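Listed after this line are the structures, all set down as structure tokens.
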Structure I
Amino acid sequence: MLSACYSDPFLSDFCLGKRPLRLASRKSALAKAQVQECVYLLRSWYPKLWIQDYTVDTQGDEDKTTPLYCVENSNFFTDSVDDLVLRGICHLGIHSAKDLPSPPELPVVAITRSLDPADMLVYKEEYVKKPFPKNPKLGSSSPRRSAILKSIFPRGQILDIRGTIEERLYQLESGKYDAIIVAKAALLRLHITPPYVQKCPPPYHPLQGCLGITASKHIAAWKKFLSPIHVPNPFLPQVGLLLENTPSTFKKRVGQTL
């Protein structure tokens with residue numbers, strides 16, 4: 001397949017670093033880290049790759065008040081990125097795969113293997129040595145995460161949370177929440193290690209931790225080019241991990257009186 005890419009009239013200049021591969025993404029630190037991850041994966045197959053990256057704010061970056069359950073399966077976090085691809089400014093859009101609208105607005109030419117699908121409960125220092133309050137304030141951005149929190153804290157107050165990972169952690173530390181849920185993959189990509197964190201029980205989003213790559217032209221060529229980093233069925237690697245925790249064992253590990 002690689003030899004086919006190097007001999008392809010359209011792809012060969014990208015493979016040999018003679019033509020820049022223009023990648024579009026959001027502006028956040030996490031989005032930039034995802035692009036770096038994608039480039040790292042690609043350069044392991046195409047060492048001479050020449051990259052130019054473009055960043056843009058999406059609806060979701062500009063609107064930090066609308067609850068995410070109101071915009072599920074929409075292009076809330078992908079619109080402006082894919083617009084750069086549609087207009088031919090960029091060749092590929094790099095997304096968090098779980099942010100892709102359903103159905104996708106542009107062809108998805110690759111899905112990478114998940115860095116880690118788990119959700120993590122991050123909580124305040126004061127709850128290391130004492131129980132959570134009877135009705136803890138819990139930050140969640142999706143019905144799935146709200147259900148996980150309710151399984152751990154049946155009396156908890158589920159409060160909407162928005163913003164970048166860094167902003168969410170700041171909101172936790174400032175006292176707006178007693179605990180929040182964030183994706184482990186996001187923490188890994190940003191090299192953030194919160195001191196007080198526990199792995200949540202499943203279910204996890206089957207595309208959490210995966211990157212989704214979109215294109216608008218030369219679809220077959222881009223699929224061939226990206227095939228070394230594409231996971232044909234990204235759901236299968238997660239099956240074992242979905243059974244790793246249960247709410248009851250998680251409660252024991254956190255050691256809280258609920």
Structure II
Amino acid sequence: MIDTSKAHPARVYDWLLGGKDNYPVDEAVGQRLPPEAKDAARQNRQFMHRAAAWLAARGVDQFLDIGTGIPTPPNLHQIVQDIVPSAKVVYTDNDPIVLRHAEALLVSGTEGVTDYIQADVRQPESIVRHARQVLDFSRPVALSLIALMHFVSDEQDAHGIVRNLVATLPPGSYLVLSHAASDLFPELAAQVTAEYARGGIQLGFRSRAQVTRFFDGLDLVPPGLVTATEWGAPASEAEPEGSGIYAGVARVR
């Protein structure tokens with residue numbers, strides 16, 4: 001059942017990206033955010049596109065995307081299956097409205113596979129158990145956590161959740177993660193946090209050091225932990241940093 005009386009991160013994000021699958025309560029949060037928030041959402045999405053293509057170009061053909069959000073073309077499976085037609089992608093989100101639109105995520109290429117799980121990242125065992133029905137965890141899997149973990153507090157053991165998820169992945173797998181930064185634009189971070197809280201959404205920006213901890217025990221690939229604007233962006237497409245989001249891709253040893 002979809003609760004339209006409360007804002008949801010996936011639907012606010014949809015509004016920021018210019019989508020139509022949100023409700024007045026979500027739009028109200030988005031309208032109160034600083035104008036930079038729309039650019040941040042766009043730049044974060046572009047990081048996902050570049051990272052997914054980078055992995056697929058290196059032969060990674062299995063992806064577990066947690067915190068998928070409302071479909072916004074091109075979706076992850078469209079990017080990777082364009083490079084590796086046989087790629088398999090499992091999507092996960094906890095918002096029922098995403099399930100409603102899951103058909104858009106399940107239209108796989110003829111050679112590949114997509115699946116969808118309605119679950120919360122705070123239920124990692126359930127997610128992995130279901131994902132194993134589609135993905136082969138004896139081969140590399142790319143775990144995608146895009147703009148998700150800042151909605152999980154330290155009290156909810158955000159770092160432990162990621163650590164437990166990564167522990168299920170075989171060597172040669174990858175963690176792809178982006179996270180709102182507390183120390184790039186502190187005043188904007190405080191404003192965004194306050195407006196999300198006003199909408200009933202807990203949002204916890206983290207410092208570079210705190211975000212780096214999500215990659216403990218992994219090997220960050222070049223250029224390391226940088227901003228979403230910078231990661232993998234060709235020089236011809238370079239733009240000033242305005243995302244306020246850290247982003248990185250790391251290999252499982």
Exercise. Once mean projected area of the Cα convex hull in nm² is calculated for every structure in I, II, which label goes with the largest value?
Worked result: I
Problem set entry | Ranking I, II by mean count of other Cβ atoms within 10 Å over residues 45-52, the structure that comes out highest | II
Seminar exercise, completed: Across I, II, FRET efficiency 1/(1 + (r/R0)^6) of positions 13 and 173 (r between Cβ atoms, R0 = 35 Å, to 0.05) reaches its greatest value in structure II
Problem set entry | For 1.06 (Rg/Rh (Cα atoms, Kirkwood Rh), for residues 133-212 alone, calculated) the corresponding structure among I, II | II
Problem set entry | Winner on distance in nm of label points 7 Å out along Cα→Cβ at positions 21 and 189 once structures I, II are ranked, highest first | II
For this session: Supply the structure label, taken from I, II, corresponding to helix-only ellipticity at 222 nm (-39500 (n - 2.57) for each DSSP H run of 4 or more, over all residues; to 500) with the calculated value -8500.
Result: I
Exercise. Out of I, II, which structure matches 55, 26, 25 when Cα extents along the principal axes in Å, for residues 77-204 alone is calculated?
Worked result: I
Seminar exercise, completed: Candidates I, II; FRET efficiency 1/(1 + (r/R0)^6) of positions 125 and 141 (r between Cβ atoms, R0 = 25 Å, to 0.05) computed = 0.95; producing structure is II
For this session: Could you figure out which one of I, II the value 20 for relative contact order in percent (Cα under 8 Å, 6 or more apart) was computed from?
Result: II
For this session: Kindly point out which one of I, II the value 4.6 was derived from, the read-out being distance in nm of label points 7 Å out along Cα→Cβ at positions 5 and 221.
Result: II
Exercise. Which of the displayed structures (I, II) returns the greatest value of mean count of other Cβ atoms within 10 Å over residues 29-36 on calculation?
Worked result: I
Exercise. Who wins on distance in nm of label points 7 Å out along Cα→Cβ at positions 37 and 69 among I, II, i.e. which is largest?
Worked result: I
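We did not get these values from a lab; they are worked out from the coordinates using the rules stated. Everything numeric in this text was worked out from a predicted model, so none of it was measured. Cβ atoms are built from the backbone, for glycine too; each structure is taken alone.
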